[in-house]
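Following this line, the structures themselves.
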Structure P
């Protein structure tokens, strides 16, 4: 796996709400126009995020727009990759509302993935983006996911994710999972996979007064979490969640 020169990997997970900035609950109503119309403020928000991305090696995005009216028909994952100078990007369009809005998961990386696979998740309009870095036993598997609001749908989605990740040794699952780590469906995920419950829980939602830890960066046992933190700048209604991960030395190659 080529990329970082040391055994440390810095990752970021961020629900960007298609570039919209929400700072109060009432703005979901008063700024509802932002869900269907483009604006200069959205682009400025994306530019602010792009300036931070070079600090990280792998970035997982949720609720990025794949190119519809609300983003000015701009693929926001590609825009962020180009603006930040990150060389590799992939996206997975899922929920589409005619030409008004087209949500997607996104992956941006300074490391070239060997393979990226899109998986639709059970239910409507949700998906997971699965990337493989490196070869064989020394490969790293990274999944970016955005789960449903309902617990029954999340249970089915996490069961599907557990099947996908079960055969892989070195795994990172990150994204907006819309539930805390102690929920019944998350406890089942931990029983079915090698993923570990987070030892350092950080509240990410709502961004203006974080109370809920629903964004996660989850690791398999041999990937050591050195530190985890939220970024102080709110680029949407979620705070970005960052982590520095120590890889086994066999995974870290210049």
Structure Q
């Protein structure tokens, strides 16, 4: 327990929080800019099992923000992340999935995990994860970043990501980002995940937005959208037709 003593003595967390963390199984979807700090801090904190999904390989341009992959250009990111975790904290069990998340495989991927952390580099995967987590009742921790800005929210039940964004926003998906923006929001996701496991307050029903250029912070409350096809219970399965184009739900 010596490794974790500094967090165990935090009154709100304590030994009970650590025990819950030891037993928890977390799936991190994406080992890139957001996933890197999520993986690092969940592993350091002593989460019981980490699943890591990523079909990409490490490229030189990644290293501006994806610091867990140092020296591993050309290696699959999930496998690279596993090596990092094993060196940082051998207590953590790591399962790798070196491929992309699709409508066909998402249900099998999330089935064995308690919390899903959404760190993809594309909107399609974000919608697939949101819908799969809502259908199965799995909590999901979301973040997205652009330039100096980012957002984060935790989805336990309703409202969900589709309640705010029923379809992919036009013009979204650019990869311009400052490295520290990814680092900050990945750390927020790690914090939300640990708080969720420990039973502490999270960003449920709130969208946190931060502009690191101006240092403005906004916490925007939101509620269930009555027209949301997921939260209304109309969508009961993952259909590939719903994840093309703007990801609007066209099949139930």
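Some notes on this structure:
- Label whose coordinates, when helix-only ellipticity at 222 nm (-39500 (n - 2.57) for each DSSP H run of 4 or more, over all residues; to 500) is calculated, return -6000 (choices P, Q): P
- Source structure (of P, Q) for FRET efficiency 1/(1 + (r/R0)^6) of positions 115 and 187 (r between Cβ atoms, R0 = 30 Å, to 0.05), computed value 1.00: Q
- At a computed 20 (relative contact order in percent (Cα under 8 Å, 6 or more apart)), which of P, Q: Q
- Given 3.1 for distance in nm of label points 7 Å out along Cα→Cβ at positions 195 and 227, calculated: source structure among P, Q: Q
- Given 0.35 for FRET efficiency 1/(1 + (r/R0)^6) of positions 43 and 235 (r between Cβ atoms, R0 = 30 Å, to 0.05), calculated: source structure among P, Q: Q
Values quoted throughout were computed directly from the atomic coordinates according to the rules given, and no laboratory measurement underlies them. Predicted model, so just to flag it, every value in this text is computed and none were measured. Cβ atoms are built from the backbone, for glycine too; each structure is taken alone.
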